[in-house]
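Derivation of every value follows stated rules applied to the coordinates shown; laboratory data play no part. Just so you know, these numbers come straight off a predicted model, no measurement behind them. Cβ atoms are built from the backbone, for glycine too; each structure is taken alone.
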Structure I
């Protein structure tokens, strides 16, 4: 296969967020921002995107790293690589749905380059980090030259490839609150291959049970790759909330989730297949979340 060279552009490597925001303001529609570059550089080689200016954020140390607080939860810099999120022990122990997702994303080499912020800003319907972050109740810090704003992850996406980010804003942090007692979650991904593939369907569930481990006090279910953007399955959530969890209830929640989604037919899978697998994976994710809660209780 013939690989094109990158088109000509002017390269910028700011060392601070303020410098990057100033360059965004200066170059306007002629600029693209690069984090890991795993998506953008491919798009540029295909001539799908041809910016006159390219801002590489990799030199901005303030956008990297993971900080955990026992009261506030976890803060992940937008430039933190997927590999670093995967290797962080506190993510595996306390924010398991996110760890489930990052460990099945692409190849290890790509995980060591790609960033969590880049995965979200690409706004691909199949982006793996979006459903678990939505299920975990995460928020995003969007920083502009004058103001910052905090938005829920589920409000970030507008359409395939489009977010609510303004032209002169950067995604700087991902904020996930601590899970309360008797809470657990899981992310399940359906792929054509066992690894290194895009999601055909992705389902994340996060549940809080009562002290007896029987009644659902709160639940969040998020779906990926089955609608123009990642979505919450709120009708499925309402089926479970304040009810004793059993097989019939889980089956009903799976059916409702499949009805809420809007999958498509494409080269990777049919609409009918995706619809059925939403039902199956939702059931499995709910069961896995319950299992993990009970593991902590025992």
Structure II
């Protein structure tokens, strides 16, 4: 039976949901700069739920996003705090086997590829992020990549850190196996595999689309998997907007989400977890499901 890595869930959305403040375009990073206790608590809850990997809370802490929101001066502090809070949560739970994943996200905006930067500019910015994360993480995650050019820049910067590198692509919700850019998922996966990544995933897409993507990733010959979101649609989110414009599904409780994940496991996936609107209860359900079905655990 395939050994499986269980990731955490939708860190940023869980942090945002626990905050009493209004949603901001800097999302969970804005919360972190004001209420670090919320961030650490979410990390602890995901670890206690059974996650073997937790991601640092740095999704919107890119120079481009911070500058757009008038907070470029936060860059060093936000990156350092994101690493420190994940490390503290691991220490507090006494789960030293839990791995910490760095975060290389879309630099300007999620899903909307027409605002993405060219390769050289992206590579420079990703290198800045990597320089501030590499010392404190175990693996690097390039996630929610919606266009191949940006994904390749993230991978190239991440590989310079000397850490294992995984890349997650976000796909259209129409089961077409295309990135948000319209490019074929197969081309993106092949390009990532050619660059020597340690694994490929589909993330921040509806679970139905993740299921359809599994055979494409399986052809890569490397570890693959997925972590889906629980939004009804992402079409309302535009650059500079915030998550208040999106709605959560009401039909994706832990058991329902677990049913989709079982489909991914049946297809050969060995890395599973959750993205936005997938919380600690979902991860705890997946943890029990894996144990009940005799799956061994495997680090990244």
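Data table
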| read-out | value |
| --- | --- |
| At a computed 2.0 (distance in nm of label points 7 Å out along Cα→Cβ at positions 126 and 190), which of I, II | II |
| Read-out semi-axes √(5λ) of the Cα gyration tensor in Å, computed value 24, 22, 19, structure in I, II | II |
| Structure from which 15 was derived, relative contact order in percent (Cα under 8 Å, 6 or more apart), options I, II | I |
| Test item: mean count of other Cβ atoms within 10 Å over residues 94-101 calculated as 25.0, pick one of I, II | I |
| Which of I, II leads on distance in nm of label points 7 Å out along Cα→Cβ at positions 6 and 278, largest value | I |
| Mean count of other Cβ atoms within 10 Å over residues 38-45 - structure with the largest value, from I, II | II |
| Computed -9500 for helix-only ellipticity at 222 nm (-39500 (n - 2.57) for each DSSP H run of 4 or more, over all residues; to 500) - originating structure among I, II | I |
